[in-house]
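So, here come the structures, one by one.
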Structure I
Amino acid sequence: MLDQALTALRTFDWGDDPELLRSIDEEVVACHGDEARRAALEQKLLAALERDLSRDAVDYVCRHLGRIGSAVSVPVLAAMLSDEQKSHMARFALEQIPVPEAVAALRAALPKLSGSLQVGVIGSLGTRADAASVSALAALLRSDDEAIARAAASALGNIRTASAAQALTRTDANPAAESSVAAAMLACAEGLLAAGENAKARELYTHLSGAKRAKHVQLAALRGRLMCDGNRSVKTAAAR
């Protein structure tokens, strides 16, 4: 039945009867906890990707590889990142596969791509909270492409480390991405505060308290400073 489902996969689209692929779905569930069975299914799904599949079939396979894939899947998925028709699904799988090789593949692809494909990989690195990408993302804050600059800011906000915060405060970002940079700084400050790094969080909130900031950013920064100050009175903190 599994082989029949894999054969049906060759011409599959989302409008087809889902029963055609039920055996694959069931095998994904059944292989949980059985490494040999999981590895065998992974190889069969990777072999399917080497065929001329429809976009829907590629989507289907990548969704399952995201659940059961290992480092073995990474080279195949990485090769798809530059393909406009397959990049999104490959990124989805790489975001889910919990091995360092997956995020390393996304990081390696970053400088090789442009436009929407690069924006997608930037987002995936943010989803993986890849601290090793901070330097590369900081450079992209200066991009003349507003979408790329905004995506880089958002990714740094998802990483939420002190180095990510430093990149956001010390890089002359594309002015069109200002609101995204401010939002990312707030996210970093929240992350630092949650990690108990109150002094670093307060420094970032203070940086966001300037008169040139949007009102909602100033208010969020004030709230953050109050949280950093702990037992100090609201009145005292607000007067600063």
Structure II
Amino acid sequence: MRILSTFGNYILLMRRVFSKPEKVKVYYKQTLQEIENLGINSIGIVIIISVFMGAVITLQTRYNLENPLIPLYLIGLTARDSMLLEFSSTIVGLILAGKVGSNVASEIGHMRITEQIDALEIMGINSASYLILPKIIAAVLFNPFLTIISMFVGIAGGWLASVTTGALSSADYIMGIQYWFIPFYITYSEIKTIVFAFIITSVPAFFGYYVQGGALEVGKASTKGVVTSSILILLFNTILTQLLLA
């Protein structure tokens, strides 16, 4: 019953969030600010993670591939499809759930315990929409670009690892990433990214918005938001994979 109650409160909050904005210009400026906070500031960690993911996938595939009948260019294909199908969307989504989700929950939670949200409500402002909607829009708009960046950087990281370690020649790796390319894999990954972006922002915002108590409760709400959004990302990853690739 507690899960159903929480889910019901979440739906009611999202209904308030997506109500018609009172001043579109204010929301526009707020969205641009959130794109910088939640998106642009996450480029660095996405690049670092993607480089090492691509490198590890390439090296592990090469060192576990001992059958001489299997062509080496399949290592590049494996690295490419692994980045496109799973790592650049799901793994990066989980990382952002920790970084962005904790930021969103703690920010809104702090505003709740310091009564800033109550002050907005007294002034007649829809606090849920004003605080949460720009974050959702910013993540949904910018996270697909983070996924594209992750794809390119991850594939480049695999190439760099294969060349610098001598595990695979540059020609074999490049042939592999060009072989049997399916463009829908990028579309599939971007669809997942958009769904994950909504989860990453809306779920932690929900826990932060309804926090009660002090700084300790804000920390607990932030943890709940990150854990719940991570579980939902894995759940929807399975559902979307079955719907889009089956």
Structure III
Amino acid sequence: MGSRPHETALPAPLARLAAEVEACRRCPRLVAWREQVASERRAAFVDQVYWGRPVPGFGDPAATVVVVGLAPAAHGANRTGRIFTGDRSGDWLFRALWRAGYANQPTSTARDDGLVLSGAWVTAAVRCAPPGNRPTTEERDACLPFLDRELELLDRTRVVVALGGFAFGIVASLAGLRPRPRFGHLAEAALPDGRTLLASYHPSQQNTFTGTLTEEMFDRVFDRARLLAG
């Protein structure tokens, strides 16, 4: 499995968290699946060394906007070692962040591709690629402390953008929102710490191919996030 090349140094608390995430083996099913995928590989990537481990968040430690997805894609972040990097959902996300001024380029293909985020941080609710993109309740709960600590450490954040109902529910649950707010594209909820939870449809192929999510709709999310973040 792959190793991480030199990257911009993170503040010590975020670096420690990233190291803990990368070393995690709490969920036997996820460990077995991510390593099987990394070993068998997809034909298009047969010559590449897969990351094959849990994937930490990345971006600007001073981010005012945090984007939370569901989990690494089996042949995306589980291959590249950077969340949303190397899959079609990531193509949509980083183009949108680039158009909104949060990224220096519209593409994300590898950890060393020169992508830099400014004012934004990207992460996921679950850190290992789950079979069928469906983590179990136990696997979800095992990962919750990582996201909880990450959001606490990113103390300049004003807006949390949740991609999809799963991530939206996770962030709402961590914040202790009762009753849980209803998910919908561009739905908003005030969090107890003064941040705003902002919902978006996930840029999955199911949503983008069917027109459930368009680039115009996605751009509105980050326009709104920037406004809320001040």
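What follows draws every value from the coordinates through simple rules; no lab data is involved. This one's a predicted model, so the numbers in the text were calculated from it and none came from an experiment. Cβ atoms are built from the backbone, for glycine too; each structure is taken alone.
Given 43, 19, 14 as the derived value for semi-axes √(5λ) of the Cα gyration tensor in Å, which of the supplied structures I, II, III does it correspond to? Derived from I, not from the others. Given a value of -20000 for helix-only ellipticity at 222 nm (-39500 (n - 2.57) for each DSSP H run of 4 or more, over all residues; to 500), point me to the structure among I, II, III it was derived from. Clearly, the read-out refers to I.
To which of I, II, III does the computed value 34 (relative contact order in percent (Cα under 8 Å, 6 or more apart)) belong?
Values: I: 10; II: 34; III: 20.
This figure was derived from II.
Taking distance in nm of label points 7 Å out along Cα→Cβ at positions 170 and 218 from the coordinates of each of I, II, III, which one would give 2.9? That value comes from structure I.
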